[in-house]
Structure 1
């Protein structure tokens, strides 16, 4: 299901399904931004909660906020305030039948990847991987802001992606399929669970932050051993930020080299340098929609087809 686009004046719900707000003023600044754009904002009951140090409320509290937002007819879009850690703990607590009966825009990235995969797997809902209020809307990059509202408010598809830094060719050929993925660490953590995406004929999009090269290698190896690279139609590598090599007695490689190696192993059309992930400039991507990539010419196209 592709949710209805957002309209000016609609009410946006904000939840914290993962980690708590370290600086509540950042969230309030994001709320002010949304209100200045003409939207009403409703905070989840536990959006400012803290539990166990790194969680924004208990699992039951955070899951109840998600369900409350989906069942409230006044809420037209749900934005995750931030990522961090915690959404995998919620996946078995949600009523996906009720969510499927109340489809609406859902936006997040990073740790929320696990939740977005589950929402597509069990509710068939296309969700948006993109900017979050506490992370991006305090000082919204102008290009990212433009594509964010285009993705959520325009009835038209994103079409062929034009970004500030060119997309790079990696493995030649064209591929078309459902766009699935998100944060690489979260995708690896779902392997072997019932919440993992059905990867057959999908375009895998992936990114990560703060992972050393050998850890990125391990995460890709887990996907490979789980059969993901055998099933997908193509790969779009996003940004792997803050992946600097730390002093070690073992020689290291760049993350870019590791991406190229696993693309070669997959032998599927592949592109890299997609402006997507833990970076100020990011696409807002509809996970579950149809994407087309051209690994020969370095292009990617998004349609509203499902």
Structure 2
């Protein structure tokens, strides 16, 4: 069954709105579309002009879904997409660019519970707007250890004179973003993130690791992932829903909140709009003037 609505003057067909996406909570596909309709003014700034990697979950949490990068032949003509060459796929991929509400709701109707934009925009594809420290715990890590790791990273970035902005991953970790202002290459961003990761692991050797492979890392170590800072890599953006229990949202935080008692399950599609109305957008600084990376590196080396 389809429902037709006019969104910004565009007639759109929404299908299977009653389909259950979260079996335990009873949340539906319609709830996902309604959430993105409401959060649009806040999330769009983190999606505009960025290629999107689509994780489609047309059956909700009932299965793992599938990744789709190409817009495909069924995308409406008003959905912006651009061909970008993929070396790994050895072909051009037509990436969807989400610049408006109809496109955002089109993605939600495809079953994209979460939104995964690139770190760079079309006019500066080789230079990201920020670099990311992805704190990714293993099964036996506590969230208190995630919080401790985040605060060590903040202390190091503070010493370097680098502004930083945390958000929950919406799953089990925390993401820390550092604004770059599209002034540096992905390689430079990755190398600086690697430096911070190494220094963090040296301070927390008992439960952090830079080993990417889980079988080698073990289930007791947090992975400090700096390799997200490569062209084409994506993470769920700020205010994105996640396909996790409770319909959690990747939520920007004030650093004062990153302390014992914090948990990603605190932030869901049912309370995030009120939180934004109360606190404003805590993440907007990631899109402002970037750090002076060379100066930051000298600051780190001098202390």
Structure 3
């Protein structure tokens, strides 16, 4: 098939690689415009664009798919299919109607659960025990189109955002090309979603990333895992913003109040939570510095820890 691929982050780039290694023709790539990021605000290419350039595939980066020039360019290509993976831009009806076989979205949840921009994050934070990847026919509504195929996997206690993404990529490495073959031959049966059971997974904001130590440790641990490694859950040590990337529930034998810090015998930080529970931190990051093991953080900022004694909200 002649396929237009639309996607932006690394998760999408891994799916693009699957297509490039197949017999399908990737005639064009759509990805979000280049962004400035990092301390120096350097221009950063999306992972999808990098893969596209490496393989000499045409890359289009419109700020919206309603741009006339982009729509006309897609019409000239006359694609059989558009495959969309974590693109991040709305696909309007005019574009949905361009490919001969329509548009298929690779969505990172078992629909109708977790429609929206952050399905994996919300699934982990909510304590789901199972998740999956859904291949769906796109419609104008937000992840409301008919389900074409679903592949499920378990969420283990140690899973985070990164490991679940890897599981989904592996599911697609096993199943995506076979799905496309059956889709092209008309063997896939479409199943309408039960819209009454839909749950939403809106984009992650800074409010979602901040830790409230007045919650039970199990919930805080899920927040940390749901944001690792893309965001990091944050708190404050004095006026310094701290990100926590890995931490697990442990016994609060020291009877620490929520937010208060102690150093365990193994050199790691322990933080009190609600109901006399606690979090032991494995990986942590000081504002403006790199991610380090908890023990290394304690050695480097021991004086700051002793001066403040607790993590707090908003630097208060």
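Quick notes on this structure:
- Read-out distance in nm of label points 7 Å out along Cα→Cβ at positions 229 and 253, computed value 2.0, structure in 1, 2, 3: 2
- Ranked by distance in nm of label points 7 Å out along Cα→Cβ at positions 53 and 69, structures 1, 2, 3 are topped by 1, which has the highest value.
- Parent structure of the calculated result 47, given that percent of Cα pairs over 28 Å apart is the read-out and 1, 2, 3 the choices: 3
- Structure (1, 2, 3) behind the derived value 15.2 of mean count of other Cβ atoms within 10 Å over residues 5-12: 1
- Parent structure of the calculated result 39, 15, 14, given that semi-axes √(5λ) of the Cα gyration tensor in Å, for residues 181-284 alone is the read-out and 1, 2, 3 the choices: 3
Quick note: the coordinates plus some simple rules give every number you see, no bench work behind them. All of these numbers come straight from a predicted model, not from anything done at the bench. Cβ atoms are built from the backbone, for glycine too; each structure is taken alone.
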